[in-house]
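S.K.: Below, each structure is written out as structure tokens.
What follows draws every value from the coordinates through simple rules; no lab data is involved. The model shown is predicted, which means the values in this text are computed figures rather than measured ones. Cβ atoms are built from the backbone, for glycine too; each structure is taken alone.
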Structure P
Amino acid sequence: MFFNFRKTMLLRVIVAPDCIQKLSLNDVPKSVDELKEILCNKLKIATNFVIQYEDPYFGGQLCNLCSIEELPHDKATLKMFWEVLKTASETETEEQRNESPASNSDFTLDTASISSNLSSPSSSTVREERWPQVFVIAKFSYDIEFRLRKANEVYEKQKTTMDVTRDVKTEILETLAETMYSFKAYPTDPELEQVAVALVSTHPCLRELGCDTGCKGWNMSLRFKMGNYRQKLHSSGCFELDNKRNDGSRIPPKKPRRSEINFLPDNHVGLDDATLEQEREQLELEVKRKNMYMTILKTKMETTFPLRRKEIITEQPLVHMVKNRWPGLFLQEQVCAEFHRITCVDLKKSFMTNLHKHSNALIKLYRTKCKDLADNMKMILDHFDNQTTDIIIHRATTALQGLPLYLREFDKITKTCLDTDLEETYTRGVNLAILEVMEDDLSQATKRCINFGIILEETVVMDDLPDFSTAFMVLFGLLYALNIEYPKGLKYTFEAVQNIFVGLGVKSTNRVQSLKNKLFTF
């Protein structure tokens, strides 16, 4: 039988010493790259690894897999070796890197590096999924599942509920608490209600007679169980639930307020603060390179995420101090990546999609309220009406610029300057703004916008952004990345962006909820 006609393959995949998976492939991959893609999808791991296989011709010794035809026919054992990033002190000089035939590669193989296990599924403490729309009740132990199945059969015939013993209730609550914590540490009341309803729907024998939902008691038990579960984790040293100062005194626990699911994650398994500080220093050197390796930057930003959040949340440093220590955070791509690490939401996709979806409706609302609002709204709409090119971009810009005025917030979010102005002349006293940089050309009757920037705490933290919509999106992402509260004069504007454009949060203030209701009637 020829290799190409094999239909199934059984694989034993050694991801890490403590993580060994068994996979069955119905369709044999046609190439090593396709096999890598399959492994990444099934095991939920990154792509930076080398595959080795146990070669039967050499007594099961490991060999690099260069061609898919080298694999044994029916089953094979694969081992992954993680490609890890080297720093400037470990690699050749910049000139040597540019001249080297392998300079296009972002990685060098170094299995002894401290980062070698970071891509392993078992090494990360960062949540990767948001709270599900439909909560699926996890499987319990065989004993509990068997007893529930029998009780469900009795309930179907006689409508008699189960006599829930202490051991059954304890395991059910323990399992549900663990599952809920995998999504968020502090479930809301509606989310606890959702879990309780899902429980009695999956196992009708657990319904409680005498209440409408049949789960009021389970709801209360889940609330207390989550508190006990958090206390156990806190006693074990879980940093997300820690509320001690360095001197041992107590402080109110820091909780997510804007639907963050990785608000204050623990370090990756096997890495302490000192090790992550070394990674941060290497990251800082990489950002300063003339030709940055974006893959290296991305990997190290992922690695140091817990340390960065710990500094930002607990120490609350000034923005310019964060920029000095974490310059890689102030790149557009990394702002979006950091937002995804914190919320598991694709900022660029959700923001831009919903902005373009609602921009027409928003402009119609602005026109209906134009007479009741400030003259600035009329100027914004008149400027939009005079545009003849790039209508999509101008429509999105108009929707965002008019949003604060429609929500009756009159703090200016936009600041204009000339490209020849001194920075201190337009940053002094500005805590938050989108900077519009105009070309200082006396030969033109109207000034031409060159680019956009972002001012935070009297510092231009980012510039060279292509348009107002992108600048607004990046500013919103930075508020999450730097844990900055919404400014009082624009809190409804950013709440609307959070709820309507990004889709984070369930509850809204009356002002924002009114806008949502009107938008969804168009």
Structure Q
Amino acid sequence: MDLTRLPASELAGLLSTGEVSSVEATRASLDRIAEADGDLHAFLHVAGDAAIARASEIDQLRRDGRELGPLAGVPIAIKDVLCTNDMPSTAASRILEGWIPPYDATVVARLRAAGMVPLGKTNMDEFAMGSSTEHSAYGPTRNPWALDRIPGGSGGGSAAAVAAFEAPVALGSDTGGSIRQPAAVTGTVGMKPTYGGVSRYGAIALASSLDQVGPVSRTVLDSALVHDVIGGHDPHDSTSLRDPWPSFAEAARAGAASGSLAGVRVGVVRELDSEGFQAGVRQRFDEALALMQNAGAEIVEISAPNFEYAIAAYYLILPAEASSNLAKYDSVRFGLRVTPGETATVEQVMSASRGAGFGPEVKRRIILGTYALSAGYYDAYYGSAQKVRTLIQRDFAAAFAQVDVLVSPAAPTTAFRLGEKLDDPLAMYLNDITTIPANLAGVPGMGLPIGLAPEDGLPVGIQLMAPAREDARLYTVGATLEALLHESWGGPLLDRLPADFGRSAARESGQPDHLVPAPGPGTEPDGGTA
């Protein structure tokens, strides 16, 4: 039995009956990481010894007859944007290289309390700024479907680790699609909860009004099980909702068991279905709609006219909040310190440290955000973007008065080649065209694989969205659609993943320079003395 290929729900069942130990499951994941991650670079830090020690503790608790959570003993990967008190938390940036926080993020503390076993920290775009995981200071992550392709961003490390069977589940964060878009291009499931439904305490902030932590998995049920663990009110987070939440796992199981979408009104957002989308993406999306309709769903075309302004509003709000959040990385309070000379002033040290510690995309967004917030421009840019945000929220409210869920492609194309869009920031930003509106409105969104594009054989994803606080609805509809897809395919999409993870094709064509990993954490950046 290959334990790494089991969904978390099945692995948890074997652990609970004692057929498999947590040490065995954890060792299998660590062995898989050792085998595959040299090609993928999904992990920035692997906590091998600590993971085995924690797994051994869980096994002993189970032998002692202690009551454990449903996912106790299941390994999990953690995006490097989340604070962990026993592992480096760098947000894939040189400016936080080697930093170990004094506390755990609330979501990390909750998964530890539930008996889950952290495997390590996954790669990401620096400070979650990017759509391809090419903006990591420690080198890009590769897509297991084809090593010359991106795994999505900013959470490409978590998505690639789950898709490549290095971890059964992972945690990610989603500011404008960074869970759902990587899920779409790697054939995994990604869930962005309702804003405030999962604590952000201990998540290294990018844009505080947009960021949301959520699960990445290979099945809808697995995401629901993790969501049950990490969700709920947190007094440490002032934006945390006090709502009582239902069991998302029960919602997913009910959807998978029903096999029917009778009575469900599915809205297709006209503004999120462009003629410019890749033909194979449109084809698989249309097929998924037909499958839902055959299962009893009513398909309704919905217009959300202000969605076309979502990217423009987002790329004013996000940089503005990022420039504020990243101001604390000044070499004085904490973070990298570069001293350009013995007589350097504080301002010179700060400038040298931020210059060496931040990558080009982070610098670009800090400059944009500082400009948008500057005197004389605040109302014209940031203030106007917030007004557009309100209009988008009203569009969602009007749409959900007519339908139960909204759907769109989760990404306009399949995974593009590494390096293809690095020199064109606008083209990179457009990858999030379908996912950004949900973050601006704070509504939940799910990315779900719906097949392989015929022209390149790479995964395509659908995005499901529901009203705020209706995350359970997404799990029910998502699990139903997943069951219908698996029945039509004869099994999960990831069963079709090539055994060599695309290595042969990448090597025969000659690996380009951008596939060579950058130095990992622990290497000093050029240009100064730390």
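S.K.: Which of P, Q yields 9 for relative contact order in percent (Cα under 8 Å, 6 or more apart), as computed?
M.R.: Going through each structure in turn, the value belongs to P.
S.K.: One of P, Q was used to compute distance in nm of label points 7 Å out along Cα→Cβ at positions 446 and 478, and the answer was 2.8. Which one was it?
M.R.: Checking each candidate, the match is P.
S.K.: In addition: From P, Q, which structure was Rg and Dmax of the Cα atoms in Å = 21.8, 74 calculated on?
M.R.: Q
S.K.: The value 2.3 for distance in nm of label points 7 Å out along Cα→Cβ at positions 238 and 270 was derived from one model only; which of P, Q is it?
M.R.: Structure of origin is P.
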